[in-house]
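Following this line, the structures themselves.
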Structure P
Amino acid sequence: MAYYIGVMSGTSMDGVDAILTDITDTSIAPIAAVSIPYPAELLELLHQLCTVSPNEINHLGQADRAVGRVFAEAVNKLLAEQHLSPADIRAIGSHGQTVRHYPDGPPGHQDDNGFTLQIGDPNTISSLTGIDVVADFRRKDIAYGGQGAPLVPAFHAARFAEAGEHRAIVNIGGFANITVLEGVDAGATRGFDTGPGNTLMDAWCLQHLNQPFDRDGNWAASGTVNQPLLNSLLADPYFSGTGPKSTGREYFNLVWLRHHLHDMGTSIAPEDVQATLLALTATTIANAIRALEQVKQCYVCGGGAFNGELMTQLGELLPDCTVKATDSLALHPQWVEGVAFAWLAWAYLHRVPGNVPNVTGASRAVVLGSLTLAD
């Protein structure tokens with residue numbers, strides 16, 4: 001046995017997942033998981049950091065340590081529940097919390113100095129857990145000319161590829177990304193961010209219902225898709241662009257949505273906007289899969305897999321494709337990304353490249369991450 005722990009918090013910031021995984025050269029076996037929420041004060045600070053604000057450097061430094069503490073708390077809770085000691089864990093793979101993602105540079109400053117920024121101090125995590133930490137996975141890919149995202153396709157190929165099968169693995173978190181697996185040929189793996197996943201729906205729901213998300217898509221299901229608004233959203237050039245491409249809340253946010261709502265020139269009921277936002281997520285994912293004629297299997301992970309209305313619409317938009325959650329492939333949808341970063345820690349220690357140049361646009365495959373020792 002070789003135990004690794006993947007720690008993950010996505011752009012939705014709905015909590016921190018820590019996944020215990022047994023990883024060898026031939027198997028990836030998730031064992032147990034815990035999830036804990038961010039404290040309310042830290043969550044507010046993280047949301048502030050996602051937009052330009054005063055005292056950013058001070059807030060960044062404070063949040064970096066605070067996120068590290070929460071990640072360590074999740075790891076220690078997992079260890080206690082599984083009756084394990086730090087010595088039982090080979091390494092922690094920490095994704096960190098993304099607060100900025102500008103791989104091509106900020107608006108108006110596109111140049112060779114694009115960046116992505118994930119916080120969650122690995123020194124804090126290692127000191128509070130007593131375990132070596134591999135973190136900072138994305139910046140190496142950017143240094144080699146890539147987008148730094150999505151990074152899960154290499155793991156998807158290692159865990160989900162099967163000879164003779166053409167599959168799409170769709171992760172629907174705050175944003176949605178797709179991995180295309182053509183048999184077991186890792187070199188043929190493709191992928192990109194399709195666009196918004198849950199982020200716009202969650203933000204709209206919080207604004208109008210004071211709830212962090214639309215449970216099972218029930219509010220969206222109560223509304224009616226506004227086709228002119230959907231057409232306006234789909235006309236954004238991001239959706240017609242070819243990969244490699246990645247995106248984030250810096251681009252798709254409520255300001256972006258309000259711009260389109262303003263252009264409509266008429267009031268639209270909030271539930272109809274929510275229905276349209278869900279249709280946007282489903283349509284952009286389905287369009288990406290329909291463009292891949294050989295793909296007949298679609299497996300969904302992330303929080304979107306638990307949105308019944310979203311899964312129903314995906315199935316309707318892809319009548320020639322089987323749409324299921326990844327638990328049908330023996331991996332819980334909520335665990336996939338955490339296991340992916342446990343695997344990326346394993347890949348770092350075994351000098352296995354963690355990026356896929358076809359996906360990110362990097363000039364070559366490279367080992368990702370940086371190691372922080374516990375002592």
Structure Q
Amino acid sequence: MKKLSYILLTGLFITAISCSKGTENKPQPVKPDDKPQTTNPVFTAADAAKAYTAFNRYYYNPSKKLYYSTTLQEGLGAIWTQAIYWDMAMNVYERTKDPAQLAMVNDMYQGGFNQYDGYNWDNTTTWFIYDDMMWWVMALARANQLTGKPEYLQKAIAGFNRVWAGSYDSVDGGMFWDFQHSGKNACINYPTVIAAMRLYKITGDASYLDKAKLIYGWAKANLFDVTNGRVADHKIGNNPPGYEDYTYNQGTAIGAAMALYNQTKDAAYLGDAKLAADYTKTKMGTNGILPAEGDFNEQGVLKAIFAQYIMQLITDGGQTQYKDWVKTNINTGWNNRDKDRDLTWRNYALPAPRGVMQSYESSSVVTFMQLYLTTK
């Protein structure tokens with residue numbers, strides 16, 4: 001992950017360690033002159049399958065068993081985004097129950113194993129930021145829940161322990177984003193809660209539940225505006241929280257709250273999740289359409305993460321008031337796809353480019369479709 005932004009603090013520039021990603025040196029996409037399409041037809045299960053097939057056709061590397069960063073197919077996508085694409089593969093399997101899709105889920109584990117030193121969490125060249133590791137820990141735990149393969153759980157536990165030992169601040173609380181302990185970000189704290197709760201569900205080890213509650217409490221006190229549900233991107237030392245609106249931070253805050261709500265049935269967690277969802281719906285984006293994050297950088301994947309957890313709020317939390325909003329976003333993005341390639345992109349409200357595109361920006365509508373249709 002790359003450092004993106006800078007903030008002025010006490011007369012000095014201090015890096016604001018946003019986990020959002022920087023720009024790649026790739027050709028900019030060519031945009032058509034088509035008018036946006038925001039109406040019917042409504043997407044179907046056949047469309048969801050078509051979208052996933054297209055995503056794989058243009059981005060999946062079958063020999064590496066991981067995804068390219070762009071349609072140029074010149075190099076793999078960023079390490080942390082592969083875990084998000086693995087989630088997508090699991091979503092498709094949960095929707096279809098297709099044995100071939102389960103085989104792909106297992107293939108992607110092997111792809112990560114081969115590419116990332118066998119998930120050797122002590123390799124500080126492969127793994128150089130804590131949240132990169134935690135995205136994989138979350139996905140590994142989920143893959144164990146889906147497949148029952150013990151090696152997935154073993155890797156998840158080892159990764160969680162490695163991150164906890166290096167990232168947790170036992171004095172002031174919270175999780176540091178990077179090895180240098182320069183700040184504590186939403187992108188490590190809320191995923192830690194989600195990972196801990198998955199491991200608790202699998203193992204029954206109450207220490208995971210304790211850690212999840214501990215980190216959630218810190219995050220709510222330091223990264224969450226309880227008046228409106230806005231999630232801060234980071235907290236550096238004793239400085240005020242750095243508020244930058246990103247859908248994945250809103251999403252993982254929802255996911256962390258839902259994981260604890262599902263276990264404890266404490267309505268306060270559900271209230272937090274709804275507040276975060278309401279902020280995203282009413283304050284981010286335009287006319288109800290989610291923001292177009294990711295101007296040819298890794299931020300394009302952020303809405304794929306948001307999709308995962310807003311759908312949990314709808315299904316596990318019974319908050320069906322968000323379904324029409326989600327459906328409108330899916331329909332808008334799908335109807336504005338590049339119809340020659342069936343590739344969607346980051347800006348749902350405008351026609352997709354027909355030139356070079358990134359897997360990051362093409363991932364979120366595909367993810368939304370799988371999850372939405374699974375819950376119907």
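When you work out distance in nm of label points 7 Å out along Cα→Cβ at positions 215 and 255 for each of the structures P, Q, which one comes out largest? Please list the in-between numbers first.
Numbers: P: 3.3; Q: 1.1.
Across P, Q, distance in nm of label points 7 Å out along Cα→Cβ at positions 215 and 255 peaks for P.
Structures P, Q were shown, and P(r) over Cα pairs in 5 Å bins from 0, in percent, for residues 127-206 alone at 3, 18, 29, 23, 15, 9, 3, 1 was computed from Q.
A value of -11500 was computed for helix-only ellipticity at 222 nm (-39500 (n - 2.57) for each DSSP H run of 4 or more, over all residues; to 500); which of P, Q is the source structure? Computed on structure P.
Hey, mean count of other Cβ atoms within 10 Å over residues 135-142 derived from one of P, Q reads 24.0; which structure? Checking each candidate, the match is P. When distance in nm of label points 7 Å out along Cα→Cβ at positions 55 and 327 is computed for each of P, Q, the one that comes out at 4.4 is P.
Read-outs throughout are calculated quantities, based only on the coordinates presented, and are distinct from any laboratory measurement. These numbers were taken from a predicted model, which means no experiment stands behind them. Cβ atoms are built from the backbone, for glycine too; each structure is taken alone.
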